[in-house]
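Structures given as structure tokens follow.
Any read-out appearing in this document is the output of simple, stated calculations on the displayed coordinates, not a laboratory observation. What you see is a predicted model, and the numbers here were worked out from it, not measured in a lab. Cβ atoms are built from the backbone, for glycine too; each structure is taken alone.
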Structure 1
Amino acid sequence: MKICIFGAGAIGGYLAAGLASVEGTEVSVIARGKHLEAIRTSGLTLIKDGAETTVQVKAALDPNEIGPVDVIFNALKAHQSWESAEYLRPLMHDDTAVVCCQNGVPWWYFHGLGGAHEGRRLDAVDRGNRQWDIIGPHRAIGCSVYPAAEISGPGVIRHVYGDKFALGEPDGSASPRIRMISELLEKAGFRAPVLEDIRSELWLKLWGNLCFNPISALTRGTLDVVASHPTSRATAKAMMLEAQTIAESLGASFRVDVERRINGAAKVGKHRTSMLQDLEAGKAMEIDALVTAVQEMGRITGHPTPTLDVVLGLVQQLGMSQGLYPTYPEENDTDTAGTDAAAA
């Protein structure tokens, strides 16, 4: 079984280290810079529960050095995934499956959904249908990622918490390929349930990200403050209820209510959301997959999003003022951007 981790950052590296331990697998990674050099010379090291393990994997910047594989785990952020879609071509054969590990609304959302919106494209996360046309929605497997990890040094991944990668086919089937991938992840020490309704799982995670991330970026507040201060809490709740209406109109369901979800976020404590971290680090802000796509889905389904619209407009302005949004490059710059993103 040939597997490629496309984007061997924190989560990608965590996946690669686990999968490389499974007998009969040939694991490769796409990486760059000092991280790539370290993996090539010294292997990929995982620090978990106080133990340090080093595995040997094939590492490259150019996907052509890897060639076609059976399963690609795309571990890039959503905007990087769009930028680098062309670079997946050398990794794919006719039956290659692409496990999409991005946060937010996935580009393949309306594939396999059925109903009036079957096959609709989402411009917010797939401008020009790039991923739809190059990767193809038939290859996509949904994945909701729960672990947290970090790169503690070149070639070294430190696991923080969690081991669950929930999987789902867009059409809800328990296909042979998704069962195979689930079994592979389980052998690697992860939890990988196959869900009949992966979209509801994705919405549950997105539900908090679509409000807490932009509000925290705008206010510089940590999660406990955003979820407990009366004004920011009320704003977050309004955004979540707007999103819930959209999701439920498309057949998704929520296994917890909005108050419980916000209270759970407040209990996390002084956590800086990923969007706030990106803002402070001068990195591209992941606005479109978390917020803009929800607004677009509201327009598609005919459901207004007044609170989300205001917060989105403000965080977009913030991102633009810092040169961190829009994240999409100009068309004549995509080759360079794709090369960088693919190796992030």
Structure 2
Amino acid sequence: MTMLIISEILLYLCFSILIGSFFIALVPSSLKPEISIQRWIQVTATLGIAIFSFVPILLLILQLDKGNDLVGTSQMVLRTFEVGKAWISTFLVANVLFIFLLWFENQSNRTYSIGGLVLTFLLILGLGWASHATSISHVKGFVTHTSHFAAVTIWIGVLLVVSWFSKGISNWLNFLKWFTPVAIICFSVTAISGIVLMTYVVDFNKYTDAWMLPYGQLLLIKHLLIIPLLVYAAINSLFVKKKLQNDLSFNPKPWAKVESLVVLLIFSVTAALSHQSPPTESTFKNEGPSKLYSYFYQGQNLQVMNVELAANVKGISLLILSILLIGLTIYAFLKKAPAFLTFLLSILIVFSSYLALILSIK
């Protein structure tokens, strides 16, 4: 399980770096800070996609083989399973991209960026083909998962590349002018497609019931992590923009880096979430409630998968605390506090919001 989660996190990062580097390269130099991302990073990310996307295939092969015929089992999985066929396509496209990256000498050439972007998008299509959503609904699931992942990688990819690979802060204000609407569009597509994907696993009417299981706990934490992500998005798009208008020497990179750290947390939770059993009655009967949920409600009757919320003093107090922490995060930015301090505040926002909901269960 740990290997699967780590490989998936690294897979998300590889895609984000590739999409971000190729996308930002197409933007005129006057509308972005100076970016310096070496070719070996793109090559490594390409190899990473081929390797990390194979990890779940490898574990599946080992699970089915059980020491009998490793070669035969490998051929069966790669030739007959949809995830195996999808990985073969991913491997072939990754090889083409690898050769493409080594073939072009001039990285500033627009053909280089366009070709890299097209090949990376083909890799995203392969990932969508192998997704759980596609196995449930071939066309709708494929389109939804692909659009969800593409929107995430464009938004987060550009953010990662600019925050970690830019030199200086020149043209940052011009960058924010076009990146802010792009980020809003990507977030909107991500949110809508994410809701659709969630309905494949969780019934809206049973969303809180799912909290009793590990899947529901991780889903709740993922949704709560979106709160500080939106706070940082607001800081970087609104407050940083205003700050730069008044002070061109202001360095916005630490705040963009902190936002990318929140994204890394979301990637981590998403990776862990994708390898949990679906929150169904049968899962609850076979596996029982999650350890985290049981910690808060140990000693109570946890034989029925049913969660209802009711307002109480503890829940309302913690909710107010979460709102105050959001305000404190913005205040810390305005008072020029270290960016990492606000990252700790964002963790507290998620923690207090989580407790506000968990302790409001009747």
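Of structures 1, 2, the largest value of mean count of other Cβ atoms within 10 Å over residues 245-252 belongs to 1. Ranked by FRET efficiency 1/(1 + (r/R0)^6) of positions 261 and 309 (r between Cβ atoms, R0 = 30 Å, to 0.05), structures 1, 2 are led by 1, which has the greatest value. For the structures shown (1, 2), FRET efficiency 1/(1 + (r/R0)^6) of positions 149 and 285 (r between Cβ atoms, R0 = 30 Å, to 0.05) is largest in 1. Suppose semi-axes √(5λ) of the Cα gyration tensor in Å works out to 34, 32, 15; of 1, 2, which structure was it derived from? Of the options listed, only 2 reproduces it. Computing Cα extents along the principal axes in Å, for residues 173-212 alone across structures 1, 2 gives 46, 17, 11 for structure 2.
Compute distance in nm of label points 7 Å out along Cα→Cβ at positions 37 and 181 for each of 1, 2 and report the one that scores greatest. Working shown, then result.
On the way: 1: 3.4; 2: 2.3.
Sorting by distance in nm of label points 7 Å out along Cα→Cβ at positions 37 and 181 in descending order puts 1 first.
Computing helix-only ellipticity at 222 nm (-39500 (n - 2.57) for each DSSP H run of 4 or more, over all residues; to 500) gives -12500 for which of 1, 2? Label of the source structure: 1.
To which of 1, 2 does the computed value 19.7, 60 (Rg and Dmax of the Cα atoms in Å, for residues 93-292 alone) belong? Here the read-out was taken from 2.
Source structure of the calculated read-out (mean count of other Cβ atoms within 10 Å over residues 157-164, 15.6) within 1, 2: 1.
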